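Right after this note come the structures.
Please treat every number below as a calculation from the coordinates, not as lab data. Everything numeric in this text was worked out from a predicted model, so none of it was measured. Cβ atoms are built from the backbone, for glycine too; each structure is taken alone.
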Structure I
Amino acid sequence: MDSSTKRRLALGFLSNWIAKLAGTIVQLVQVPVFLHFWGVPLYGEWMIVTAVPSYLQISNFGFGSVAGNEMAMMTARGDREGALRVFQSCWWLITFICTTCIVLLGLTVYWLPAAHYLKLNAIGETDTKWIIFYLGCAVLLAQLESLLQSAYRCIGRYPYGAFLKSMFSLTAFGAMLIPVALGGGARVTALVFALANVFFTVVMSVMMRRDIPWIRFGWSHASFAEIRRLTKPAFAFMAFPIGNALNLQGTLMAVGYALGPTSVVIFGTARTVSRVAFQIVQMVNNTFWPEMSAAFGTNDIPLIRTLHRRACQMALAVSLFVVAAMMTLGPWFLNHWTGGHVPPSRGLLAILLLVVIANALWSTSSTLLAAINRHQRLAAWYLVATSITVVLTYLLAKHLGLYWAAASLLVSELVMNMYVLPASLHLSHDTFAEFMTSMAHFPQSLRPASLLARLRRTSAPGLNPPEETV
């Protein structure tokens with residue numbers, strides 16, 4: 001790797017660390033705040049209701065993610081015209097789809113007795129409908145935000161785009177806590193959060209247009225042929241938000257149906273603590289993703305192979321370190337974090353941390369497949385694995401209890417490990433023996449001390465390098 005690639009990786013890791021720190025702050029703050037002002041029954045039902053709009057993440061049919069990959073590969077080859085064509089085509093398509101989804105969502109929640117189907121008592125029927133609608137609109141707007149971030153990514157400024165997004169998300173969360181602290185109900189809280197997201201989407205659109213003049217809003221470069229070309233990989237990307245929703249909200253709802261809201265809070269808070277390690281692994285994945293796209297755009301196989309090896313190596317190292325730390329401090333932290341409202345369970349936490357370790361290798365290795373739009377089979381495997389897991393979670397929770405429900409999460413991780421690594425090694429022209437040997441060798445340039453030294457030499461404006469950097 002050359003010095004510019006290493007610099008972008010260092011800055012990318014820093015910006016992703018900030019993003020994950022913001023996400024961690026959200027997770028750590030919301031539980032004690034909501035439990036203090038709302039109590040366990042209302043907060044448990046809030047978790048169930050807010051799980052429903054997450055399924056709208058599939059609304060862009062994967063075009064946002066595919067567009068980001070295509071724009072990065074095209075710009076790496078010097079094809080700005082093609083990148084602009086992808087951006088405008090996908091912008092109008094996603095806008096149309098999201099508008100349609102908002103109308104359909106409004107009609108659906110108007111006619112269906114949502115609170116009855118979700119078995120809610122603390123949140124009334126009317127409030128449930130409005131909460132789903134407000135949060136659904138916020139989720140749909142996020143599809144446009146992902147395309148705006150892709151614009152920064154395709155010119156090598158993805159650290160800056162990620163930094164903006166994390167700051168906006170953290171501020172929106174802070175705005176949501178205001179009505180909670182002032183005694184507002186769930187409906188008002190959802191409305192404030194949705195309005196904050198609308199505001200920041202507009203702000204990010206203005207900033208992107210100012211920072212990257214050659215990426216313009218409009219339809220002069222939009223093309224149905226471009227949309228048709230991207231349709232197959234885009235539809236495959238739909239499986240990831242569906243699978244994520246099944247793996248997170250689906251299993252949470254399965255526990256709720258089997259054991260009730262109190263068990264949802266116990267399971268959900270323990271998993272939130274365990275997923276601190278998962279979030280750090282995702283930092284590694286998000287850091288290497290844009291560089292993999294750019295390397296593939298120039299057909300630099302040695303660089304692709306190096307990036308894949310280093311990403312997997314870093315993911316395994318940080319996951320093992322964080323899991324060890326969470327096993328030591330997790331139960332104590334969980335007890336103090338929830339103010340004693342949720343009893344800590346070392347056994348439950350240990351199972352959920354084992355899930356994180358099983359996830360680390362395949363999720364990082366799969367970044368190569370996703371970054372170059374070669375993810376169709378990966379998507380199918382993931383959707384099948386997570387669907388099986390939701391069913392197992394409900395059955396095991398119903399008949400054997402919460403520990404076995406947590407153990408069911410291992411199923412999807414083990415299935416994915418069977419497929420992903422061989423596929424990524426094939427794409428990077430690597431062998432299993434050489435790959436495993438590389439896991440034991442950590443280059444000096446990517447050791448933590450070297451990364452910190454490089455970051456200290458980089459000034460704060462480095463998060464926003466010149467536009468020409470690719």
Structure II
Amino acid sequence: MVFSSQIFLFYFLPTFLVGYFVLLRSGVRHSGLNFFITIFSYIFYGWLEPWLVFLMFGSTLVVYISGRFISAPKASNLQRKVALWTAIVVNLGALGFFKYYMFLMGGLNSVIEKFGCEPFSVMTVLLPVGISFYTFQSMSYAVDVYRGSAPPVKNFATFACYVALFPQLVAGPIVRYNTVAEELATRRHTVENFVRGLVFFCFGFAEKIFLANQVGIIADRVFAADAPGVLNTWWGAIAYMFQIYFDFSAYSNMAIGLGLMIGFHFPRNFNGPYRSGSITEFWKKWHISLTSWFRDYLYISLGGNRVGRARLYFNLFMVMFLSGVWHGANWTFVCWGLYHAFFMIIERANNKTAFYHKAPRKVQILITQVIVLFGWVLFRADNIGEAWRMWKTMLGLMPVSAFDAVLSAEIFTPTTVTFMALAFVLSFWRFRSYDWCDKISFKKTVVALGLFVLATLALFTQSYNPFLYFQF
């Protein structure tokens with residue numbers, strides 16, 4: 001189930017909110033409210049594939065038990081380490097199997113076939129929605145309890161609620177347990193927070209419907225074309241650049257809004273990444289919860305920047321490489337991670353500044369986003385060959401016309417140009433949707449509700465409504 005669906009908007013969410021606040025007004029304790037949230041979260045998660053809830057439940061149970069052993073007063077260091085690594089291995093094992101089994105077996109078969117051997121039979125494995133997010137979230141709890149930076153949870157139902165919270169379950173933001181531990185035990189429900197949450201959700205929903213979906217149509221048509229031409233390829237690449245940003249940031253805003261409605265404060269996940277003047281700055285502002293996860297649980301564990309220069313570069317390489325691997329089982333994701341690792345290492349060698357840092361700020365932003373744009377082409381392409389073809393076309397190195405008339409007629413229309421222009425303004429202007437929604441007023445509430453109504457009406461007319469990060 002996705003937020004931008006009629007089932008969620010008109011059935012699931014109203015039923016959940018009515019039931020939740022009826023229980024709240026009836027004096028039900030937070031433990032009861034948490035149980036109610038957990039039940040609805042499992043319904044939300046298992047809507048299309050009910051068996052997936054058992055996988056998530058199993059992961060939750062293993063990490064909860066591990067946390068109890070880690071925090072046991074009489075546990076030895078060895079027992080604590082065994083418990084920690086049990087939680088990590090089980091979660092990474094599940095993630096590795098469901099996400100990379102078919103990819104790795106396909107690669108293995110390609111190799112052995114070259115030697116004339118019979119390939120292995122490969123079973124089809126369904127990728128559980130959101131497994132990358134809830135496994136990382138669960139592991140962060142086990143590590144934090146081990147480090148003493150998070151309180152161990154005593155009640156399994158409370159921990160199950162934390163893992164399964166439907167607002168951020170399938171696409172984040174990745175919420176650390178210590179950020180919501182107190183709110184799981186007791187939280188304030190105020191009209192102001194509910195209205196703030198409503199504004200966040202409505203604005204995010206409008207971003208998804210009016211921006212992500214509209215520019216996504218352009219991107220799909222260009223990437224599907226055999227010979228799109230120079231201008232069309234740039235237009236399609238920029239469209240995807242906007243699509244992935246507004247698709248994901250919109251979901252994050254909706255998740256934050258839903259959390260606020262029921263008393264939870266989720267972390268900010270985007271902070272104007274396309275206004276960054278370097279790749280290092282970009283990664284401080286893009287998918288902040290994932291970036292900080294890799295920093296705190298991988299980069300620092302490898303030694304961070306408290307090591308020699310060669311080891312430092314290796315640490316950066318590993319973080320970006322695994323970030324690419326985390327996104328999917330495809331060589332395009334691996335190469336995308338290595339692509340960003342290359343620029344991160346260059347900037348670290350230059351005291352965390354880009355080689356063009358002396359240029360005017362607007363030029364720095366332009367160069368950075370061109371680098372990011374070429375990376376997004378690699379991220380979006382179905383394979384390395386397609387990405388290479390797109391790059392060559394963008395650079396004018398392909399023997400095709402610069403302006404393909406048939407495709408251009410489809411992607412350069414008054415409507416598409418308008419939405420692309422709006423996406424450009426909201427991406428590069430000083431406007432921050434999070435800041436705008438965070439400080440509410442009567443006028444903002446009216447505007448947000450108006451946008452929601454218009455977006456809902458538009459939803460009925462749209463047949464194109466994907467959610468990109470669902471695949472991760």
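Structure summary
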item: When distance in nm of label points 7 Å out along Cα→Cβ at positions 170 and 282 is computed for each of I, II, the largest belongs to; result: II
item: At a computed 4.2 (distance in nm of label points 7 Å out along Cα→Cβ at positions 226 and 362), which of I, II; result: II
item: Value 23.0, calculated as Kirkwood radius over Cα pairs in Å, assigned to which of I, II; result: I
item: Structure (I, II) behind the derived value 23 of relative contact order in percent (Cα under 8 Å, 6 or more apart); result: I
item: If helix-only ellipticity at 222 nm (-39500 (n - 2.57) for each DSSP H run of 4 or more, over all residues; to 500) is computed and equals -22000, the structure in I, II; result: II
